[in-house]
Structure 1
Amino acid sequence: MPGCVHTDRNNMRITLLGPAYPYRGGIAAFNERLARQLIQDGHEVEILTFTLQYPSLLFPGKTQYSDSEPPAGLKITRVVNSCNPFNWIKVGRMICKMSPDRLIVKFWTPFLAPCLGAISRIAKKGGKVRVVSIPDNIVPHEKKLTDTILARYFVNSIDAFVAMSQSVMNDLKALDKHDKPKVLQPHPVYDQFGPILSREEATAHLNLAPDTKYVLFFGFIRDYKGLDRLMEAMADKRLKELDIKLIVAGEFYEDEKKYKGLAESAGIESRILWHTEFIPDSDVKYYFCAADIIAQPYKTATQSGVTQIAYHFEKPMLVTDVGGLAEIVPDGKAGYVVQPEVKAIADALYAFFGGESVPDFSAGIKEQKKKFSWAEMAGTALKI
């Protein structure tokens with residue numbers, strides 16, 4: 001029957017729209033892992049990704065592309081040009097003709113709202129395709145005047161939403177005037193980066209001193225992530241007296257001179273280990289397994305895939321009480337939740353490293369880890 005949505009069928013046809021190989025980064029990793037779960041659940045899945053995602057002038061990193069092998073077992077088609085409206089019409093019509101039971105769209109930046117919003121609208125014209133979005137952000141961390149207008153255009157093109165944090169849910173409610181279905185489903189654990197390694201193996205692979213304690217800051221370096229505040233905390237006199245080093249593992253998405261200058265002025269150059277190339281998936285496990293604690297000193301946030309990598313490797317976290325981070329990392333059970341201030345970050349690091357023994361968060365981490373399931377995420381996206 002035209003317009004029927006077959007939610008009770010075991011073998012649905014699902015189209016994912018968003019980044020995937022050969023593009024790199026957390027959103028591509030999310031789409032690929034979600035596709036694997038849907039396939040495991042018995043569905044037919046295709047990912048439609050970009051031929052052009054960002055024009056080079058707008059991309060802050062060194063490259064958008066992965067140099068790893070293509071992911072096995074996934075059908076990924078490069079077809080979307082983010083800057084060509086004629087392409088949006090073509091792709092929308094193609095999806096409409098394919099008539100999948102669900103079109104699942106990732107959204108994270110207003111720059112892509114015209115592209116993804118137009119494709120979603122055209123895909124639905126036959127009345128058969130239902131469009132669900134799993135947004136990482138609705139309003140970006142670094143806001144511009146046009147962001148709300150663009151985000152609303154995208155929101156109006158979608159039938160239902162799966163928000164991964166309450167802050168994103170609040171943004172959706174503010175923009176959606178039609179009261180479309182929305183459900184809160186936390187970001188699942190990233191379990192595709194390999195097994196938990198011994199600390200000895202991880203530090204040896206990275207040529208790190210095994211007896212030193214390590215704080216890990218992981219991911220693209222942008223102002224809203226608060227690396228500057230973490231570095232200032234590392235300059236705290238109490239921490240200077242301890243054998244602690246900060247590993248910064250991720251590519252600069254802004255001027256690195258700001259951070260290198262801060263390290264020099266704070267006198268902590270020797271206590272920071274800069275690994276500022278893009279970290280390939282195959283090396284992620286070494287950084288997390290070498291670290292004693294994972295720090296996310298964000299100034300603003302929604303949710304973060306870094307916390308879900310930390311849960312996979314069963315590492316305690318230090319997060320700031322912004323966005324949805326405190327929803328995912330309960331204070332005192334899986335780590336520390338602190339105010340986004342230098343002293344609060346330093347206090348938590350000293351509480352963790354300054355005593356005679358490291359606090360044991362392992363039971364709380366394992367308990368929380370069970371809550372973040374890909375099966376739940378996949379099921380929610382199909383049932384909503």
Structure 2
Amino acid sequence: MTARILFLVNGLGLGNSTRCHAVIQHLAAAGAAVEVVTSDNGLWFFADKPEVAGVTPIPSLHYGSDRGRISILRTLGQAGRMWSTLRQATATLSEVIARFRPQAVVADSVYALGPVRRAGLPLAALNNADMVVRGMARFGDRPAGLLPQFLFVEMGDYLHHRIRPDLVISPRLDPHDGVETARLRAVGPIVRRECHATAHDAGPPARVVIMLSGSVFGSPVALRRRHRGLRIDIVGRPAPEGVPPTEGVAYHGKLRDSLSLIRQADLLVVNGGFSAVSEALVLRKPMVVIPVPRHAEQWINGRTIRHLGVGLIGSEEHLEDAMEEALARIGALRAAYDALPPARDGAAEAAEMILALAARRGAS
């Protein structure tokens with residue numbers, strides 16, 4: 001019997017979508033039928049994916065913002081609107097479940113899960129809030145500004161995933177982090193199937209790719225200096241107004257397929273979203289991580305990369321300084337990859353777990 005798997009994907013940025021698509025590729029190769037319920041950028045991303053039998057839009061929850069930064073007070077202040085959004089998403093999800101009749105549901109940062117429980121469907125979640133909680137305890141140099149978002153968002157996410165899902169699939173950046181429980185399973189980084197490491201780059205760095213978040217909180221990019229001898233490709237951002245064109249710098253805007261540029265890079269500059277950092281790690285690319293300010297998970301991701309020795313943490317205000325420092329240390333960053341084991345295929349591991357969950361439902 002063909003397994004039917006329904007994915008619920010937060011589409012605000014692109015990281016959740018690329019991560020889920022990597023798992024969906026393995027499920028489709030195993031003969032499963034997959035539909036996706038998503039929002040925002042997820043609708044654009046999944047529109048042309050042949051492995052997906054159908055895409056249904058839902059409204060999404062958004063952080064409140066203050067002058068382009070995450071604001072927990074404003075997030076809490078829009079509770080009424082968030083409740084209305086959840087009700088709309090719940091109604092749509094009920095309709096999809098009744099029509100598609102999935103054998104298992106996979107959620108990635110979607111919380112309107114009442115219809116899943118009422119239908120008695122097994123629920124898996126792609127989530128590594130447990131890694132964030134451990135990281136906040138592990139790294140004592142964390143900025144104090146992370147605490148509001150950590151306490152009100154990440155801890156809530158962590159507690160939710162300890163209670164609601166039948167299975168939590170937690171991808172990890174640190175290959176030595178194998179913490180598991182009965183319902184929490186650790187897997188390798190989940191990246192697009194096309195990501196594969198090649199031989200180490202050698203020689204002086206010549207190309208940098210700056211690829212920052214597609215969400216509203218992604219860092220702006222306005223390079224002010226000349227970086228002679230470098231080709232710099234900026235993905236996900238249009239050229240800023242009022243900044244004259246700079247020789248060797250190309251702004252590409254939003255791209256569905258950025259891998260052709262990433263493979264050519266000697267250095268990647270990324271926000272701290274888990275998917276972007278995971279792809280850079282699997283591709284064994286030295287990196288600078290620019291965490292979105294006040295975002296605990298993004299800082300933990302960047303701090304983990306610094307701990308592994310394969311990259312640095314920078315800030316929006318000093319992006320070019322961090323980029324130049326990483327280029328000066330490129331040999332040490334490349335060498336640090338030699339101390340790491342080959343990355344496990346987290347997408348294949350996750351797909352196998354999801355199929356097993358669906359098989360139990362089919363046998364009942």
Structure 3
Amino acid sequence: MNIFIINSGSSSIKYQLFKMPSTAPVCSGLVERIGSDDVALTHKVTANGEEIKRVFKLGKADHEAGLNKVNELLTDPEFGVIQDRRDIQAVGHRVVHGGERFWEPTRITGEVKQALKKLFLLAPLHNPAGYTGIEVAEKIFPDAVQIAVFDTAFHHTLPPKAFRFAIPDQYYTGNNIRVYGFHGTSHGFIAGQAAAYLERDDLKLISIHLGNGCSITAIDKGRSVDTSMGFGPLSGLIMGTRSGDIDPTVIFYMIDQLGYTPEQVNDLLNKNSGMLGLAGSNDMRDIRKAMAEGDANAKLAYEMYAYRIKKYIGAYAAALNGVDVVAFTAGVGENDVFVRKMVCEDMEYLGISFDANKNSTRSDGIREISTDDSRVKVLIIPTNEELEIANQCYGLLYK
């Protein structure tokens with residue numbers, strides 16, 4: 001079965017094509033800088049064990065133009081992977097927010113689309129982009145089953161004590177204000193990978209997703225029981241441009257005493273805080289370079305970033321009544337040696353014995369960076385949200 005996965009953002013489209021049940025993509029790519037005059041498409045095809053990569057300049061292109069070009073490449077005479085667009089039997093879409101209605105992969109119908117529109121208020125930056133991807137895919141692949149997979153879905157197992165806020169009940173019952181959690185597709189994938197790698201389905205796992213957006217999740221026997229992102233993606237860990245946890249009094253102070261509008265505060269905390277606000281960049285490579293050159297702000301930013309993660313690990317170990325595995329994933333989690341070192345050192349009380357040599361040795365796939373005798377295993381697990389979406393789509397169609 002050919003399942004085409006679309007991860008549509010406000011200015012980008014990531015995609016992969018899987019011939020399920022094989023888990024190796026036959027092609028993948030990225031359309032980026034949508035909305036500018038310099039849209040670029042990077043397309044990769046794997047054939048006979050070799051990767052063919054092509055980069056195309058699309059000029060000024062919207063989501064539909066970008067996906068139309070992708071469709072051309074899928075059937076290209078030189079390196080196409082299907083004969084005709086009708087060979088795509090299902091299209092899986094990453095949708096960030098499912099609210100309280102959508103907890104499972106869902107076939108997209110007219111009724112579902114209307115429900116998705118009502119969720120725009122909960123994720124105004126992300127859900128409209130996902131919806132655009134759905135509408136464009138329906139035009140390009142009219143014969144395919146369209147399926148939505150929700151980033152909040154993995155966290156539907158949170159107990160009320162974890163997902164409720166300590167505010168009057170009416171705001172939950174009447175306005176659905178609660179913890180939803182995000183990066184669920186990634187955390188769910190990591191949980192499955194850790195269980196398969198260690199051949200255990202009873203793991204107490206702390207999954208740490210570190211990219212430009214960051215979140216940490218406590219997982220008990222494959223079920224999310226607590227997570228750092230809440231009603232929206234601002235809370236929790238320090239991120240590339242987001243502040244993470246902050247005393248709400250600061251927000252009121254900025255509005256009442258500094259004259260900020262709510263919109264300005266929202267923009268500040270989401271787009272100009274985090275590592276960007278602390279160190280002047282949201283690229284960890286730039287901050288590491290500055291730290292190596294003696295920049296005090298860069299050093300403090302790294303210390304704060306790692307310290308916040310440490311605090312959450314401690315909290316989630318308490319929530320789980322112990323921990324078997326700590327797993328790092330996503331761009332920073334998989335590649336930043338220094339972050340992992342700063343987080344894992346001085347954690348012996350928790351049963352973590354860290355191996356610096358393993359941590360600095362790069363290799364593909366899952367790898368352990370704890371010592372052989374460490375009571376808690378520390379793993380690096382490459383995430384693959386598109387594969388997780390494909391697996392969920394395949395499972396839905398073959399229930």
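No value in this document is a laboratory result; all are computed from the given coordinates. The structure displayed is predicted, hence computed values, not measured ones. Cβ atoms are built from the backbone, for glycine too; each structure is taken alone.
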### Which of 1, 2, 3 yields 70, 40, 40 [Cα extents along the principal axes in Å, calculated]
1
### Query
Which one of 1, 2, 3 has distance in nm of label points 7 Å out along Cα→Cβ at positions 252 and 324, as calculated from the coordinates, equal to 2.6?
2
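State the single structure among 1, 2, 3 that was used to calculate distance in nm of label points 7 Å out along Cα→Cβ at positions 52 and 276, giving 3.0. Show your work: numbers first, answer last.
Values: 1: 3.0; 2: 2.0; 3: 3.8.
Here the read-out was taken from 1.
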